[in-house]
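Every number here is computed from the coordinates shown, using simple stated rules; none is lab data. None of the values given here were measured: they were computed from a predicted structure. Cβ atoms are built from the backbone, for glycine too; each structure is taken alone.
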Structure P
Amino acid sequence: MSVILPPDVSTVDTEDGMVLLNQRTGRYWQLNANGAQTLRRLLDGCTIEEIASGIAARHQIAPDQVHNDITRVIAQLQKAHLLEASR
């Protein structure tokens, strides 16, 4: 799944990760360091599977669980209009 930030969404790196802000709606979302790294990699074109595999290996977690977590966060960000599937 390829994703993009909508034009009215900006990001700011923080000490603990990243904040996304929809400037039109005022909705925002804070991501921890893992979430920020995951979003950056998604925006760079990496697949969920590639990201999940790397995180699972580093943290000794089942890749399926990481994949599900990433998919869930993507869905939440899309619902909040902070992320879109690219076409």
Structure Q
Amino acid sequence: MNQAELIETVATSAGIKKTEAAKVVQSVFEGISSALGRGEEVRLAGFGIFEVAERAAREGRNPRTGDVVKIAASKAPKFKPAKQLRDAVND
């Protein structure tokens, strides 16, 4: 499912226009993104937890030349599914 299909599903299930559903979906994505940007976690009961994972600085290798390359520390979004979501996927 892509974003357009998600918008169509939301519009159909909520009985609203696609333009309104698009605003709702975009608002949800922006809310999750901004919370993660502030370092907060987002808990959605029955769905899962979005959080920020810290990645330490490390050394890697350039696969073409074999030279050692320094990789800077970074943050990455992480998702842990809730039991209900895991069960729904495995049924």
*asked:* Between P, Q, which one scores greatest on relative contact order in percent (Cα under 8 Å, 6 or more apart)?
replied: P
*Where does the value 12.7, 39 come from, among P, Q, when Rg and Dmax of the Cα atoms in Å is the thing being computed?*
P
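Can you rank P, Q by distance in nm of label points 7 Å out along Cα→Cβ at positions 1 and 57 and just name the one with the largest value? Intermediate results must be reported in sequence, preceding the final value.
Details: P: 2.3; Q: 4.2.
Comparing P, Q, the top value of distance in nm of label points 7 Å out along Cα→Cβ at positions 1 and 57 belongs to Q.
FRET efficiency 1/(1 + (r/R0)^6) of positions 25 and 73 (r between Cβ atoms, R0 = 35 Å, to 0.05) computed as 0.60: which structure among P, Q? Intermediate results must be reported in sequence, preceding the final value.
Working: P: 1.00; Q: 0.60.
So the calculation was done on Q.
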